[in-house]
Structure formats: C-alpha cells, structure tokens
1. One of 1, 2 was used to compute helix-only ellipticity at 222 nm (-39500 (n - 2.57) for each DSSP H run of 4 or more, over all residues; to 500), and the result was -10000. Which label is that?
2. Work out which structure the value 54, 49, 36 belongs to, where Cα extents along the principal axes in Å was derived from one of 1, 2.
3. If you rank structures 1, 2 by distance in nm of label points 7 Å out along Cα→Cβ at positions 114 and 146, which sits at the top with the largest value?
4. Given a value of 22.4 for mean count of other Cβ atoms within 10 Å over residues 58-65, point me to the structure among 1, 2 it was derived from.
5. Out of 1, 2, which has the highest value for distance in nm of label points 7 Å out along Cα→Cβ at positions 34 and 250?
Structure 1
Amino acid sequence: MFTLIQKRRWYFMISAVLLVLSLGTLGYSWITRGSPLILSIDFTGGSLLELAFDEPVVPERARGILEGAGFPEATVQTVAEGRQIVVRARQMEMTEKESLTEALEAAWGESTELRFESVGPVVGRETTRAAIMAILASSVAILAFIAFAFRRVPNAIRYGVCAITKMFHDVIILLGISSFLGLIFHWEIDALFLTALVTVVGFSIQDVIVVFDRIRENSTKRRNEPYETLVNRSLLETLHRSLATELNAMFVMIAIIFFGGVTIRHFMTIMLLGMLTGTYSSLFFAVPLLVVWQQREWGRIFSPRQAAAAT
C-alpha cells in the first residue's frame, strides 16, 4: 500500500514554511504600510474615484490638486502606464467629486470615470465585525458537529480541533497570499475577499470531514489494524474523490480568470489560491495532525531519527 501519512514530517515542514512566510509578509506590510493588508473602502470607509486619461498623470501634481481641492489626506495611485488614476479620500459629496474631476481634467484633458464608490466608516466596521463573527461562529459549529457525528469514536473532540486548526491554517496562509499580492500588485481587500475566504473554508472543511468520516468507518471495520495504517488507508480511499471535486472547481476558476471580466479576476484568483491551499491542508495537514495527536508524537514531529524509527 502506498504510504502518504508516514511522510507527515515533510508536510508539517511545508506548512511551517508557508505559515512563517505568510506571517512575515503580513508583518512586513504592517511595518511598511501601516496595515497587514491593503484595505478597500469597504473596510476603511471613504470614497474611491478612478479616472482614465489619454495622457500619463503625474502623481505629485495630482496630489497638489487634491490638496487644493480640500483632500490633503487623499492617496493617489496611477495604473495602466500612468493613464489611470485611483484616488482614495474621505467621503466625497457629488459636488466635491465633480469639482475634483474638473480640476484633474484641467491638468490632463478629458477623462472617463471608471469607478466611484463611497462607503461610511460604520459600514466598514460592521463588515469587519461580521467577518470575525463568521469565522468564530463557524469554528464553534464545526466543533459541535464533529463532536456529535464522531461521538462513538475514541477522542472524538480531537477530530473537531484538528479541523478548526486546519481552518485557521488556511486563513493565515490566504491572508499572507493576499498581503503579498497587495505588496506586489497593489491588490486591495474588499467585501468579495470575505466571500472568497468563507467559500474556501467551507470547501476545505468539507474535504477534511470526508476523510475523517472514512477513518471513522474503517475504525469499526478494522479494529486490529494500527491506527497509522488505518488512517493511511482512509486517506488513499478518499484521495481521488477529494482531488476530483477540487480540480473540477479549479478548472472553472482558471477559465473565469482568463476569460472573465476584470472586476471578478481578483476574487477568482484568491479563490483559486485558497482552494489549492485548502486541498493541501485537508489531506496533508489536518489528517497528519490527527495522527500525531492520537499517537502522542508531539516531541518527535521534526526529529528525523525518531520519525524514521516510528515509521
């Protein structure tokens, strides 16, 4: 029988590297930008104005125009070879927005308005609070469900704790990926990011519960089989189903990324990267973590000699 679970030390090392890189990226962004993620106005509140011009915009001059228009705190970003300008500022009234547009057009000619959004700070706080509550509520629900469904299995609560640990593992890595994309491509975190995050968590939790359920079934059929062998057998029996489900979804996401609209590309990219991370952690983090806990191997996870002896 092909062995997967016996190589768990390598899986933990990969997860440790990903977690360290994610936390390092979040910390670097916090130090250099004042925030671990580039937050959109969905969270911070304020107004966002995006205009397209026929000639490149000079950011320094644009900042001077904004200060003259009464927006000294505004930030300016140019994209598309400098021909598009993105302005983030306090909430703008329509008259203020029109005056600012006219001032910018006086400097660089006629413009095309690509986007104008305005969100109050209360909405931003509510969005953040709702995201945190959703993650906490899902953790409690997952723990309660698994504890009930696996009540006839010894140490049933461990299955739920491993699933929740795996969920936070995915969340941290996905936040790190988003922070990295923000540093490199200036991608922002908006309300759609929360949708992607919750969807990824749902997919990955479902995946690991499928494997845990097969472990539960095999534990009653193969009582005399060593636990590590039993888990490895269960993992192999569900591997094709997990990969088929996740790959089908990934192929659709890749198609949307290449052929869909620009407005949904960031959302689908985060979904795809989160799905990849979630698939890996479902099979090669949560399940090995359960084996380590059940066999009390905490002291020898990263010890090559003791890990080889245990195998």
Structure 2
Amino acid sequence: MSVILRSLGASIAPLRMSNEDIAERLDTTDEWIRSHTGIGARHFAPKGTMTSDMAAEAARKALTKAGIGPKELDLIVLATATPDYFGFPATACIVQEKIGAYGVPAFDITAGCTGFIYALDAAASMLEARHGRHALVIGSDLLSRIADWSDRSTAVLFGDGAGAAVVSRIDEAGRGCLSFILGAEGSGAKDLYLEQSPRDDIWERSAPTVPTLRMDGKKVYEFAVKSITVLIERIMHATAYSLGDFDWIIPHQANARIVQAAGKRFGVPAEKFYMNIEEYANTSAASIPLALAEMDEKKLLKPGNLIMLVGFGAGLTYGSAVIRW
C-alpha cells in the first residue's frame, strides 16, 4: 500500500502588495527587499477573511480535482500558526463544517513553517494505521495579521495564503510518501514566537492584545541554513538516494538566499529548487502546498518524479519528505 498526494488546491489572497507598495508604508526599498530576501510581492487577505476561509477554499479545490466528496474523508489535518481562535476550537473543525465534512475527525498542528510536512506525515501514518482511504492535509496562514508593521526587517517577509492536498491510500507500491524526517530544537523557541499578554496571575489579567510576531532574524537565518543542509544529508542517508535522483526539491519559501546557500554547498543547480517566493513571500505552513499546487497547475510534476520537501520554522522545527509522484 502507498499514500499518495492525489490532488492539490490553493487559495491565493486577492490583495497583491508589491515591494513598491510596501515602501510607501515602511522605510524600505524594492532593491533592499529583493537583495536580502528574493521577495518581490506578497498577497494579503481582505478584512473579514479568516484562516479557515482560505483553508476551506483550497480544500474544496483539492476535493473537486480528486473527485472525492467531503464525507468520504477519514481525516482532516490543518497546519497553521494563525488559527481562527488561539487555543480552541481547532481551525480544522471550522473548516470541516465549512466544507460539509460532517463527523470527520479534524485537528490542528502547530509547527510553524514546517507545519505542512508534519501534517502530511501525521495524515499518512494515520491512514496506514487505521486502514483509511482519504485525508485532507491543509496549510493555511494569515501572517499579515500578526506581523509587526513597525518592524521593517520582518514585516516585508510575510504574506497570506493556503494550500491543500487530498492524500489517499492506494494498493500500489513504490509511489507516494516514501520517507519522512522530523525534528525540533526547543532551545530556539524564543528566536521566532508570538508575543502575547502575560498570564501569570489567576485573578488579575492584562487586557488581551493581538499576538505579534517576534523574530531574531540572524538566529533564524542561521538555523534555516543549517536545517536545510542537514535535512538534505539525512534524507539521502536514510533513503540511499543521491541528489541527482531528485527531479525537484521544494523548500519552504522563507528566503531565497537560504536556498541559494544550500544549493551552493551541495552543488545543486538552482533550477532543481522550485521557488515562488518572489510572488508570494513567506506564507508559513501554506508555503510548500502553494508551491506544489502551482507546480501541478503548470504540469511540472510528472508521474514517477522523485521530489523532496524541506521545511524549517518556529519551534524551532524542521522536516523533510521524499515523495514519488
């Protein structure tokens, strides 16, 4: 039996903000943003849009492409750093109701930008363990809502979006999800976190505030470069593949310079990495499924292609997956 990515769907936020648009609001320039990150634009969700709205849109598209009804699902796993409600209920439960998947188990995963890989591993493992047929795996984030718009070094990095995959267990060996590697370094938890109101007194509470993203850019950059190189080395060792065997490497779209550094270290040509950060910036858990959905639309993913997913993010977390398309 194999667990395959049967279909993909995306939700692109409609408000496109170029670097020039951002420069009208922050003390920055298109040249600075591009030279430091490779980002040229990002997309923002309009007022009133929730993480679950974008997730549900991506989910519906993936289900339609798969020809599967929502009630045929065995599981919904949603990765997000910006849930509709911090704590509970799970955003996956809200998506379940919005797409009409009544009664289907649904839960969230909090693993930052590595969230989609964590969620994909969890869904694949649960389908195999429970002999299920179909799962919905979603990455959805509205980072514009938590960015600190007074901090030009971080605010320019992020955008909104969602990507979804219908994952199916089929009676065919050699395809689908072949291997996963997951990890975390909790010692770096405060290198990238959401600052919130302190809650250290049961009787007196400060007024609730909107959680705001805080990041030590230098430390996160160093962690990301280390993670992507270590993950590539570990996944090759675990699977006995060489880099030349992979048709595509699809990294989390955090910073083009991180990917370039990894490619230079391993001698991997730039065209083997699929990048769309120039248009969408960093969309956290949505980053990898958005890239996959875009590749699928462009007919870049061919049957038999060997692909590697690589992610790293808040937690600090990291993960990779090898998939035979």
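What follows is calculated from the coordinates using simple rules that are stated; it is not laboratory data. Since the model is a prediction, treat every value here as computed from it, not as a measurement. Cβ atoms are built from the backbone, for glycine too; each structure is taken alone.
1. Numbers: 1: -23500; 2: -10000.
Comparing all candidates, it corresponds to 2.
2. 2
3. Structure 1 comes out on top.
4. 2
5. 1
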